[in-house]
Structure I
Amino acid sequence: LEVTLGGLVVEAVEATVWVAVTGAPVPLTVDGRDGPTGAGLALRPGRRLAPGLPATGLRPYVAARGGSGVP
C-alpha cells in the first residue's frame, strides 16, 4: 500500500500478518504505542499498525506477506 499524507490504520483480523514499512521514514505505532522501524513486524489478530507522517520524503509503503484484503 502506498501511503500519502498519513491517516492509514492497518488491522490484522483473522491471523497473524507479517508487515514491513519502507520508503519515506515514518514513526510507527502499534495499538497506540511506538512500534519498531527498519524490521519486519508480526501483527497479531486485533492489533493495529499506523504509520505516521514522514519527516523527509513523501510516501511510505506498507507491505503485507500474502497481500491484503479489504472487507
Structure II
Amino acid sequence: MKTVAFHTLGCKLNFADTGTLSSELEGFGFSRVAFNEKADVYVINTCSVTENADKECKSIVNRALAKNANAYV
C-alpha cells in the first residue's frame, strides 16, 4: 500500500484543504502516516509570502527527502 504524509502550515483554510486531500488520497488506497515516518508521498501545504516562510518550507522539504530520497514531495 502506498503511504502519504502531510505537513500543514498557515491558515485554517490550509488545514481544511489538507483534510480534504487526505480523504481523497485515502479513497485512492493511500495510507496516512506521520510526517516524521518514511512515506511514498509527502504533501507540504503552506503559503509562502515571506522569506522566513520560504526557508521553513525548504527545511521541511529537506526533512522529507532525508526520510525517503525517492519520495514525491
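Bear in mind that the values in this text are calculations on the coordinates, not laboratory data. A quick note: this is a predicted structure, and the numbers were derived from the prediction, not measured. Cβ atoms are built from the backbone, for glycine too; each structure is taken alone.
A few remarks follow.
- Per Kirkwood radius over Cα pairs in Å, the highest-valued of structures I, II: II
- Top of I, II by relative contact order in percent (Cα under 8 Å, 6 or more apart), largest first: I
- Origin of the derived value 0 (helix-only ellipticity at 222 nm (-39500 (n - 2.57) for each DSSP H run of 4 or more, over all residues; to 500); candidates I, II): I
- For 3.0 (distance in nm of label points 7 Å out along Cα→Cβ at positions 22 and 54, calculated) the corresponding structure among I, II: II
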